[in-house]
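Quick heads-up: structures coming right below.
Coordinate-derived values only; no laboratory data. Computed from a prediction, not measured in an experiment: that's the story for all the values here. Cβ atoms are built from the backbone, for glycine too; each structure is taken alone.
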Structure I
Amino acid sequence: MHPILQKLTGGDRRSIGRANEVADEIVADSTLFAVVLEGLLFEDPIVRMRAADAIEKASIKRPELLQPHKSTLLNEVAAIGQQEVRWHLSLMLPRLRLDAAELNQVLAILDDHLRDRSAIVRVSLPWFGGHSKIVQVS
């Protein structure tokens, strides 16, 4: 396991562990983004949760880091049912530049999140009224 992902292990799902530290490291060294993104696909739900948290926080400061991984986010990550991953994904999706087909895919993902059993997933959804302000269509 990569040392950056090791920082996301241990404890339980009530704690973000060292996710803030990892987010800061991603902002400082963009090559770590892809490594932490791999953590979203781990079997360990704690690593997945904290990787999602770190990536979402890093993408606030460096939204361009998401773009090369758009396909992974829209397909593999969007298919993950874990609530913590879903709520962080909901916050990241508006930071992507999307074509018309991808916009429809994002809207379908968010529509699915509106029906999530987790209230946290439902309330984490960005407001998409007049989505041109939030979703950048390229």
Structure II
Amino acid sequence: MQTTNKNQSGISIIEVVISVGIIAIILLSIALLSTKSLQMAQMAQTRQTAISYARKGIEQVRYDRETKAWNVFLVEINNTSIYPTNEQVQPNMTRSYSIIQDSTDKVSVEVTVTWTDVKGEHNVTQTTTLTRWL
């Protein structure tokens, strides 16, 4: 005759399955969080690169204003070969200039960098106002 001890200590199969399920959920959550973190880091890096290209565009226009006579600079701001409306700066990034003469002594400059990734199209814009130095 077999007797069963009611005070048996041990792990039942249900407890093992529940424990493995909880561990699997925790590991999956960690993996998903890591993946999302890497995606966000890549997006931030791409955005920073775009900001850098926009700032370089502004600095190029500022440099031209400082090194050329104002009248020459005003003629050149409409030259799309100097300030293109759609310049490829990286395989997936374009930079465009919008330069508007507000008055005889004032010019507004807007540089926009646009790129496309799996989340869609993005852009950053840098603006400044340049004035004639007297």
Structure III
Amino acid sequence: MSMVLNIFEHIAREHREMEAMLQKLSDGFDRSTFDKLDISLQAHMMAEERTLYPAIKSGAEDMVERAQEDHDIMRELLEDLESGVEYSETISELVEIIRDHVRDEEEDMFPTAREMLDPGRIEELSQRFNEIDERIVQRSW
């Protein structure tokens, strides 16, 4: 039995962690929470873009394109937050897009991916997701 968290469980766990950080940031700007969210979210998006998205793109192109567009918007919003522009409005937008994105992934993309990918491929993607995610987070601290 592999000790690596299944990619779907790993992504969902990170979704919960980011939701908690967003909740805290919704109450007001906090530098350490923002930095942690920024690093975690950047690592999470890059790991998804290098593992799950390419693995299912051929059979779920619209879904992957929509998810990628969400990521691009999230990156812009993180930059806006970093520069301090319209904080409460920007954090609300980020909360909303992440909420919708998480729902789309967990309710639509995950079941589709589970049908498309065999257990060996899921194991391989899980390992790769874990490596990318950890490497980015470690390099950032």
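Quick one: distance in nm of label points 7 Å out along Cα→Cβ at positions 17 and 105 came out at 2.9 when computed from one of I, II, III, so which one is it?
On the way: I: 2.9; II: 8.4; III: 1.2.
That value comes from structure I.
A value of 3.3 was computed for distance in nm of label points 7 Å out along Cα→Cβ at positions 81 and 121; which of I, II, III is the source structure? Could you put the intermediate results ahead of the total?
Values: I: 0.9; II: 2.8; III: 3.3.
The read-out comes from structure III.
Using Rg/Rh (Cα atoms, Kirkwood Rh), for residues 73-112 alone as the calculated read-out, with 1.05 as its value, let me know the right label among I, II, III.
Numbers: I: 0.93; II: 1.05; III: 1.13.
Considering all the candidates, the number was obtained from II.
Kindly point out which one of I, II, III the value 0.99 was derived from, the read-out being Cα Rg over 2.2 N^0.38 Å. List each step's numbers first, then the result.
Details: I: 0.99; II: 2.13; III: 1.05.
The read-out comes from structure I.
Assuming -17000 is helix-only ellipticity at 222 nm (-39500 (n - 2.57) for each DSSP H run of 4 or more, over all residues; to 500) as calculated from a single structure, say which of I, II, III it is. Could you put the intermediate results ahead of the total?
Working: I: -14500; II: -17000; III: -27000.
Of the structures listed, the value fits II.
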